[in-house]
Structure P
Amino acid sequence: MALPTYASKLERIWRWIFLAVCTLILLFLIAPILVITPLSFSSEPFFTYPLPGLSLRWYIDFFTSDRWQIAVMNSIIVAVSSTVLSTFLGTLAALGLSRTKLPFRGAIMSLLISPMVVPIVITAVGMYFFYATIGLANTYLGLILAHSALATPFVVITVTATLTGFDQSLIRAAASLGASGTRTFFKVTLPLILPGVTSGALFAFVTSWDEVVVALFLASPEQRTLPRQMFSGIREQISPTITAAATLLICLSIFLLLSVELLRRRAERLRGIRS
């Protein structure tokens, strides 16, 4: 945002200093990415600069190796399933919390977003002992339910934020015209909050796809996800294939972040915030 024309010289100097500090912090944060990505194209199985040569052998190994492909398929199964479940539950919870006369609204909201506050190690240990008791440890269902519990708060927050600017008179107008509650939801409410629901689903997918601590406690070798495979690879045998997997995950994260930003702008246009 540009400074007004009447800004003093000191204010302009401070603005440039502020931009320089922010740029340095950003470079510090993305420095690991700038290091990892070139290493994924190295032609030799060791991490050195300058690169001895360029090759796609580690990407080929990633897409042809059974252990990596099994890990990718497990991640897709768990992430998609937990995204669908957490989006459904989170949207219902946000719709309920949007009612102003709901008793104990603050307490319920705090309980729903508690997985974001509690350290992930404590959550993973608690889930492990609970699942071991009921027989869900080392199962796909247990892992999906655990990831859904971690991802649901993101859906609740994004959908609740979307419902903040929702005009409740539209629901009353639909009801006055004879529309049922279900028809009103699918024809009026859902189209208006769809950007928030989709954004929450994307955050839920990323949360599940990137989760490793819970997978270490709950997943068996047959349910090994991609983050767990990368973690195990770093501990047991460091291979440049990990850099190729990390680079692909970085590209996926950038794509999802751009999608979230586009959805945010669309939501603002629907609410009349931006022309």
Structure Q
Amino acid sequence: MTAPWLVGLDVDGTILLQDESMSPGVPEAVARLRDAGHEVTIATGRSWMATRRWVEQLGLTPKFVVCSNGAVTMRRVGDEWERWHIETFDPSPALALLRDRLPDARYMVELGSGLRLYTAQLDDWTLDGGRQVGFEELVAEPVSRIVVVSPGHDEEDFHRLVADAGLNEVSYAIGWTAWLDIAPQGVDKGTALERVRLELGMERERVLVAGDGRNDIGMFGWAREIGGRAVAMGQAPHEVKAAASEVTGDVEDGGLATALDTLPATAQVSAGE
């Protein structure tokens, strides 16, 4: 039997299609790895509130789940979850720069507690328990994440905006929609997964991560640096594929399941069990 792998999976465009149905073969592939003794978890830009349902629907039993692009790591305690590691930063400099350039955008911040504050509602946002506030309240305390959506602006506009605003004091990712996601400096899915790997005592080279977005580039770099596998989905942008160590099929064609099925069918239980 081989040592278990740590498997970190992006959600949107990797596990899920755009209509939020599962990519072909993914539930079966995930179940096989889980039952084989591998540590299969999620590493996503989504908040925990928008992530937990997919952990449960996939029947995952990880000890940790990485959310908010690495700024929030959840830990399972029995049947419950606790906020195990939270990274925060002062949002006011970035928000001031953005508001000057995007006065009509919709802004949301996620506090260290998980509470979400937003200036205007958006259907794509999971806002259960959140509160609509004035812009000034968004900058009142440290946050783990800033999300900006600006109708009428596309991805190229956001790239120009980021360069023009000089957003070099925080980490940011631009999604396949006009969506800017800002995290604390030096924090990404990879930094969080390394913390998880060390906590679990898992071998460096037995890591597989998969994703399709620019917010996965840091995670890919981490996996490659420690000798693991970084799998880009087939529909990923060129620079995301370039950051990976391998490319699988498109999400619509079950590319994630194809990649997962290359892992060993059995694994010994880690020493920490």
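Computing P(r) over Cα pairs in 5 Å bins from 0, in percent, for residues 98-185 alone gives 3, 11, 15, 16, 15, 12, 10, 8, 6, 3, 1 for which of P, Q?
Working through the options, I get structure P.
Of the structures labelled P, Q, which one yields 2.6 when mean projected area of the Cα convex hull in nm², for residues 34-73 alone is computed from its coordinates? Source structure for this number: Q. Look at relative contact order in percent (Cα under 8 Å, 6 or more apart) for each of P, Q: the largest one is in P.
Here FRET efficiency 1/(1 + (r/R0)^6) of positions 106 and 242 (r between Cβ atoms, R0 = 30 Å, to 0.05) was derived from just one of the structures P, Q, and that gives 0.45; the source is Q.
Structures P, Q were shown, and Kirkwood radius over Cα pairs in Å at 21.9 was computed from P.
When helix-only ellipticity at 222 nm (-39500 (n - 2.57) for each DSSP H run of 4 or more, over all residues; to 500) is computed for each of P, Q, which one produces -24500? Traced to structure P.
Looking just at distance in nm of label points 7 Å out along Cα→Cβ at positions 146 and 210, which of the labels P, Q belongs to the structure with the highest value?
Q
Throughout, read-outs are computed from the coordinates displayed, never taken from laboratory work. On a predicted model such as this, the values are computed, not experimentally measured, just so you know. Cβ atoms are built from the backbone, for glycine too; each structure is taken alone.
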